[in-house]
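Below you'll find a set of structures to go through.
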Structure 1
Amino acid sequence: MSQIANLGLQLYTPEMGERKPIAQIEAIMGRGNHWSLRTPLMLKGRGITLREVLTKDKLLKSGWYMDGWFSYWVTDRAFDKLKEQYSISCEMLLD
């Protein structure tokens, strides 16, 4: 059975052969001081804004596993607090 990664931010680079850690939340760095998060968890709090509930028709086939997940905008400050409570994966791509 696969185990969830440690609490906090888990960075990975697929181009370097690193595998995506199993985490409770998937993060993408957004514009300015915001993060885009996708998770099956219902998050609440200051600095956390629900964008939408993801459905297969809004996802690529490779992302169908996220059907029913929540998509959020989160401020840097709220993200720092979430890192203390959850495991979060973030893909880092080489340019």
Structure 2
Amino acid sequence: MSRVNGRQPDLEEMTSNKADEIAEQRYGREFSELPAPLQMQVWMEAEREVADKIATQNDLTYDRMRENGHKSKEECEAFWGELELQRRLGK
């Protein structure tokens, strides 16, 4: 079975890409060409949009997991907590 060797962009890279996109769409200029106060405003908007996108993706993933019979977050945390306790006790 082959695996796709893709790299997931980090949060800062995602925010930077979104800030570039917003600057180009809204102001017709590159992010780095905007005045500093406007850069800050655009960056903050980009951070919010990226955070919302990630939260939505996480919610969808969690919903799919639940539909496929996976345990709730609380059940998983309790399970892993018990495994860690057993490991620490040498069992």
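Just so you know, all these numbers are worked out from the coordinates, no wet-lab data involved. Because the structure is predicted, anything quoted here is derived from the model rather than measured. Cβ atoms are built from the backbone, for glycine too; each structure is taken alone.
Here mean count of other Cβ atoms within 10 Å over residues 17-24 has been calculated and equals 13.5, so which of 1, 2 was it run on? Source structure for this number: 1.
If helix-only ellipticity at 222 nm (-39500 (n - 2.57) for each DSSP H run of 4 or more, over all residues; to 500) comes out at -25000 when worked out from the coordinates, which of 1, 2 was used?
The read-out comes from structure 2.
Quick check: 1.67 is what I get for Cα Rg over 2.2 N^0.38 Å, calculated from one of 1, 2. Which structure matches? Going through each structure in turn, the value belongs to 2.
Have a look at 1, 2 and say which one yields 22 for relative contact order in percent (Cα under 8 Å, 6 or more apart), as calculated. The read-out comes from structure 2. Structures compared: 1, 2; top value of mean count of other Cβ atoms within 10 Å over residues 41-48, i.e. the largest, recorded for 2.
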